[in-house]
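Trainee: Each in structure tokens, the structures are laid out below.
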Structure 1
Amino acid sequence: MVEWFWSFIESLTLMNVLTGVGIFLLSLTFSFVAICVVMVKIPANYFSTHYQDDFMVGSPWLVRWGAVIAKNVFGVFLILLGLALSLPGVPGQGVLTILLGLIMLDIPGKRPLEARIIKRPAVLAAINKIRARWGKPPLIVD
């Protein structure tokens, strides 16, 4: 086991390290940008128990269902990415990325899970700080 570790360390080159750092920075940037865009764009009462909305109302059914499928696939991708970002040593906002993925999904019972995540004081404070920076009102959580 120790020999494997030392052979791995010796095989590292400057290009491998720079590639790893580049991927790290790219994933961190993508995570932050995606989270900020969605958290600023959602309505302030999205996490309220009284919130009701339908996706792409008035669109032709083929366009609507295509968009719903794409949105759900993207939501699953974000949840998996959030789980990976939640691992120790991996950069990024794992919990917020999971929340973003849950927002994108159309599954029954997602509201209580979203509420449980958003009611964490650190998460709610971070989201409200981002929203305040862009001139949006704080989230309403019941």
Structure 2
Amino acid sequence: MSGSYTFTKAERLCSQATIDWLFDGKGQSFSVFPLRIIYKSVLVEKKGETFPDSPLPQILLSVPKKKIHHAVERNRIKRMLREAYRTQKSPLIALAAQQHLAITLAFIYVTDEVATTAELEERVSSALSRMVKTLQHESAL
């Protein structure tokens, strides 16, 4: 997979309507300290032979000003989260392509301590693997 370690504009969750849909209270969520993950997945309908590859999962990163007061630290945390997601997203993309799912997720930073890069990479990895297992289990039902 060339380009599998990129993080493109298409992967960023920017649409206000989609963000409202994600946070409407009907999604699934769990915590992997210091992150809270909220996600929803929908089946992409197949339209004849013109079915494109499953869309990339869209992600929103939130580091609240109420928790991390300095913009420099908020930006650094978001940069570390993006990097951790970028390097570990391949199982999620493979699942989305295999099951024709459109996945939307949000990572919300919930503590007022600045985590290390290694800690965030570990937490993002465990969160993504937990999400993949849950989505596989749901599709098997």
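None of the figures in this text is laboratory data; all of them are computed from the coordinates on show. It should be emphasised that the depicted structure is a prediction, and the values quoted were computed from it without experimental measurement. Cβ atoms are built from the backbone, for glycine too; each structure is taken alone.
Trainee: If you work out FRET efficiency 1/(1 + (r/R0)^6) of positions 64 and 80 (r between Cβ atoms, R0 = 30 Å, to 0.05) for 1, 2, which one comes out largest?
Mentor: Once FRET efficiency 1/(1 + (r/R0)^6) of positions 64 and 80 (r between Cβ atoms, R0 = 30 Å, to 0.05) is tallied for 1, 2, the winner is 2.
Trainee: If you don't mind, there's one more thing I want to ask. Where is relative contact order in percent (Cα under 8 Å, 6 or more apart) largest, in which of 1, 2?
Mentor: Structure 2 comes out on top.
Trainee: Tell me which structure, out of 1, 2, gives -22500 once helix-only ellipticity at 222 nm (-39500 (n - 2.57) for each DSSP H run of 4 or more, over all residues; to 500) is calculated.
Mentor: This value belongs to structure 1.
Trainee: Hey, Cα Rg over 2.2 N^0.38 Å derived from one of 1, 2 reads 1.31; which structure?
Mentor: Comparing all candidates, it corresponds to 1.
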